[in-house]
Structure 1
Amino acid sequence: MKNIVAPSLLSSDFSRIKEESERLNESSAQWFHLDVMDGVFVPNISFGLPIIEAFRRHTTKVLDVHAMIANPDPYINDFKSAGVDILTVHYEACPHLHRTIDAIKKAGMKAGVALNPHTSVSLLSEIIQDLDMVLIMSVNPGFGGQKFIEHTYEKVRSLKAMIDMAGSRTIIEVDGGVNLENAPKLVAAGVNALVAGSTVYKSEDPLKTIEALGNA
């Protein structure tokens, strides 16, 4: 399985956290993807630290948290205490991005930066070597089930070229509208990690869907 698959738990049943975790534990997915939304940075509210802690209790897999929040800095250590392995913050929410990335790493987590669809990857040129991951949003953040933005392929190719030129090992992750049709194209463009919510949880066999995404 060559691709990292990170099922988006926003599409799961939070009333059955133990069962949902056990199902993913049995799958070939390497990561659990958790979207934290504050109703300020994005027009939706999802969940907070207690939900992350609950999933942490039921898995040893990587907890990949996407913080769609206006001011992540005060909560960095709280995310670490909740059991987060990778913390991704938004470029658009961090006026002092280098300081935020440094704080995430000092807290003992891997650090990622997410870019909204309108944000150019060129803005990361001065910090790309410090990033463990870049998350390209292929929909506007805030709600699941949106249509994939086709320009994402070119954006990924540009980011991949930047990473290669810098000699960095930065992972490229894509979130939003990922399915079995576009996953191979995304991987061909340079994506390493695929976030999938509706595609996994609305499929007849989520475990087979995860495996197919991993082999895309």
Structure 2
Amino acid sequence: MTRATLTISSRNYSSWSLRGWLLCRMAGIDFEEVLLPSDDPDARAELLHLAPSFLVPRLTHEGATVWSTLAIAEYLNEVAPKAGLYPTDPVARAHCRSVAGEMHSGFANLRAALPMNLKSRHPGFKVWAGAKADVDRVSALWRECLERHGGPFLFGKQPTVADALYAPVATRFVTYEVALEPAAAAYRDHIMAWSLLGDWIAAAKAEPDDIDELDVEF
């Protein structure tokens, strides 16, 4: 069987690459990472939000080429149905898809105000009003999922697509020391202790490249 390839951009800055990578690891497929250099046009378009759609992360697997994180999630769910990327219960599965879809298409203010940067810390960072509304909505989503499905992940004891999509948000809340309600803070801490995320963060911290536009002094 031909080994899959996952094309990603910076591990330190690219929230979408992190999501695609987590999904591939969760699905259990054998894949090779291809890291685009920071000056690659596709990489910079994704990292600097310069295009309405992005070509990274991009999964190539058994003749298929899939981009867009949700498309990758749906593809992996088809080829690895026993991996548990979505809940088995149809009602919970519909809820998971809705929560993941909201992350995929929304929260523009949060993305702009709190860019992912795993190497940095900004204590005392002031979250502006538009982004605060997004933070509050994320917290409400997390609380609702935990209450309905029992935690510690959003849909129970095992991570799903929703956790993969919200993991970069948890890292943003750590980077900028965003104050959260207790339930959301507990979920953030659980995700930050997730071994898969730990593997990614360790690799990100070893990356030599910095992108000046994303290393702003707040």
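Worth pointing out:
- If helix-only ellipticity at 222 nm (-39500 (n - 2.57) for each DSSP H run of 4 or more, over all residues; to 500) is computed and equals -9000, the structure in 1, 2: 1
- Source structure of the calculated read-out (distance in nm of label points 7 Å out along Cα→Cβ at positions 136 and 152, 0.9) within 1, 2: 1.
- Calculating distance in nm of label points 7 Å out along Cα→Cβ at positions 24 and 112 for structures 1, 2 picks out 2 as the one with the greatest value.
- Rg and Dmax of the Cα atoms in Å from the coordinates reads 16.5, 51; which among 1, 2: 2
- For mean count of other Cβ atoms within 10 Å over residues 32-39, the highest value in the series 1, 2 is held by structure 1.
Throughout, read-outs are computed from the coordinates displayed, never taken from laboratory work. Computed from a prediction, not measured in an experiment: that's the story for all the values here. Cβ atoms are built from the backbone, for glycine too; each structure is taken alone.
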